[in-house]
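Nothing in this text is a laboratory measurement; each read-out follows from the coordinates by a stated rule. What you are looking at is a predicted structure, and each value in this text was computed from that prediction instead of being measured. Cβ atoms are built from the backbone, for glycine too; each structure is taken alone.
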Structure I
Amino acid sequence: MTLVWNPAPAEVTDDALLRRVTDMEFEGQTPCDPAALALLGSLSQRILQDPVSRRMPQYVALAYWLRPAALARLVAALPVPPTGLVPVPRGVALHLPPTNVDTIFVYSWAMSVLAGNANIVRLGTILSDDTEWLVRTVASTVADHGQSARQLFCHYPYGGEIERALSSLCDLRMIWGGDHKVASVSIVPIRPDGLSIGFPDRKSLAIISSLAYRAASDEERDALAVRFFNDIFWFDQMGCGSPRLIVWLDQPHDLAADLYRRLEAVVAQRQYRVETGVAIGKLALSADLLAEGIAMRHEAYSNELHVNRVEDPVAALRRGHGGGFLADWIATKVEDIAALVSRPVQTLTHFGLDEAESGRLARLIGGRGGYRIVPVGEALQFDTIWDGIDLMGHMTRRVLVRH
């Protein structure tokens, strides 16, 4: 089945979809065009004004990222190209978002809109009510701004002729998802001079300085627990930046239990709940980690929060579950943490590291993995640099001009 959202989903023929895409070839705009900024600013306003967003904090975060003031700061921070290089759109961009983080399709699309590209976003056929609302809100805002000719939200089957035909018309492909998705989609050719970027499976961890946590006041500890809740429980801990492993820098003693009790209090206050099957799965995985010698102790603070003190943090990182399943481990120095990092590791959030320590950690993990070192609370905050890739730089081309 082939669908196009205008703003509600409607079935179309494969030929009709391909005609839409063919007509988009020269629909690009100048990067950071005022019309693009106005479109994204209107979308921010609509999300914030709708009652749906009030129970979806990740939608509120998206809307704040799209605010005119935030976009103005983003544009101002972009590198100024050298004299003689003129930035232009890459062309037609195809976005293949993941299923576990519904806001990624908007972030990826919005960055490409800023880059001036015409955009195709492939969506799934089974969307939650909230995701369907978000798609319709985006599509209707696009239509109201007269941008439908260059912004297409659709669904088509993978693995068929329509995928190959549509991909062949694209200058840029953004593949968000697991390793298997990136590998299987990447074999489908795009334009010969096109660029395909894969964002595969990623795992993340958090670092807490025991010294800094011990010195923190009750108010600071409670605030840290709230930020940890946002990092861990948004998207049910399935976001690539959501930490699976908590690394305590130096022996925490009773501090670890103090943080986890405060985190559990936030979980209860926010009324986060997991299904029975998820809770049982966390118990089963904890038993496996104990039996295999990966973990030495398991603590269930509730069905929603399980913590395993581990001896093998690398193995624990590979065995994530989601829904509030954490491993914790004690490091004696920053160099111990660097040894945990490999290519699949994306984000290292931190509390209590000073600028020198975080800078040293960045140098130590260079070439290993680990593409973001950000404060706790910013694990899922989208940025113009993602997985070590300058998105705006890759979403645009440079025209060389000499006189």
Structure II
Amino acid sequence: MLQPERTIYIGIDLHKNHHTACIIDCWGKKLGEIKVENKPSAYPSFMNELKKYSKKNTTAVFGLEDVRNYGKSLSRFLVEQKKIVKEVNPALSSARRNSKPIPQKDDSWDAECVAKVLRDEFEALPDAKPLDVYWAINQLSNTRKGLLKNMTATVFRLHQRISNHYPSYRKFFGHVDGKTALLFWETYPSPSYLKHSSPEEIGVFIKQIRSPLTLEKAIAKGASILEMVHADGATEIQFQEQQNVIVRSLVSSIRNSQQEIEVLDRELKSLIKDLGFKLETMIGLDWVTVSSLISEIGDIHRFPSPKKLAMYAGIAPVVFGSGKKVKNLKNYLGNRELYMMFRNLAIKQITVQKGRDQANNPYLFAYFEGKIKAGKTRQQAYVCVMRKLVNVIFSLMMSKNAYVVPAIEQKQAG
């Protein structure tokens, strides 16, 4: 248990090249300020300089806004030195900074605001964990999202190019970015490369890529492609060779992105498997969605209750009240990515697939229908299902059990 009169609070404003540290005592008096370069070799001298502000039997506690990006190196160093390090939510320090009649902003004042939040909210602030499995999953998942976004844009550009060269290209293959299709566009970027090709030659080419396909079917596929190319007419344009170079460049970029995503997928699957969660047992959650969910939630134990998780995701309402008047307002300040994950999951749960006589999750569908009958709009009912799902995900991550659809009660709660 810390003794406030024997504690100094060090708030650190983090930047790419350097950090600014502000030291205050338990009364809020500023004791000093230190600037330190953002490199591991400068941290020991920083700790030595801090000693002149520490008296005998004084405990130093550190507060950092960002322990996973610019502050990752420093927070890791402090944790390894067995120091008390807290992660300060930037919203708290920003609110402290803007609480003055005339708000100001500079590195020194930002660091002091972090220090004061650290002093006032010490017990409520989470311990800094600069490097853990959840951080690794977050980094891998975000990198995968970035690659997928870039690859999607590149595939769209490939569609544009190929449609000019092969107007009937959509009938050639199931997917324009499939393995067979990419090799075809790379080998035959425009119809001019097919002038002296026979159905047998193209069939053998396709057979080499798609080994399960019989040679007869592959030759028939080649004949079909040549027939469609002939029916499309002349599509050659000026500077056609330059256009072909662009097509091959796009194909190479897509293929590289696919290979990199495969590597990331293997690493993600390995980390998620080690955590022992069984979230995939719930309809609507494949391992990609699970990785994104874990990436945004992090360590579930940092949330003391499902309500806290719901607030973090922006699903639980914000209560505004004065006297006898109380209002529940929509929370726009939550994690919007996590909010959309729960919304998409809710839609999947209550969806009735074609050819089936019940929803994917009969229990949640009955709950949704009950809310509609109780007078709520469909959008409000969706939010109610999302709130239910927060409880489910919280429980599954805490217990690491498989999901089992509950039995529907005769009188479903509305």
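When distance in nm of label points 7 Å out along Cα→Cβ at positions 255 and 335 is compared over structures I, II, which one is greatest?
Greatest value across I, II: structure II.
Thinking of I, II, which structure, once relative contact order in percent (Cα under 8 Å, 6 or more apart) is computed, gives back 17?
I
Quick check on the output: 20, 37, 32, 11, 1 is P(r) over Cα pairs in 20 Å bins from 0, in percent, derived from one of I, II. Which one produced it? Show your work: numbers first, answer last.
Working: I: 26, 54, 20, 0; II: 20, 37, 32, 11, 1.
Source structure: II.
Can you say which of I, II returns -17000 when helix-only ellipticity at 222 nm (-39500 (n - 2.57) for each DSSP H run of 4 or more, over all residues; to 500) is computed?
II
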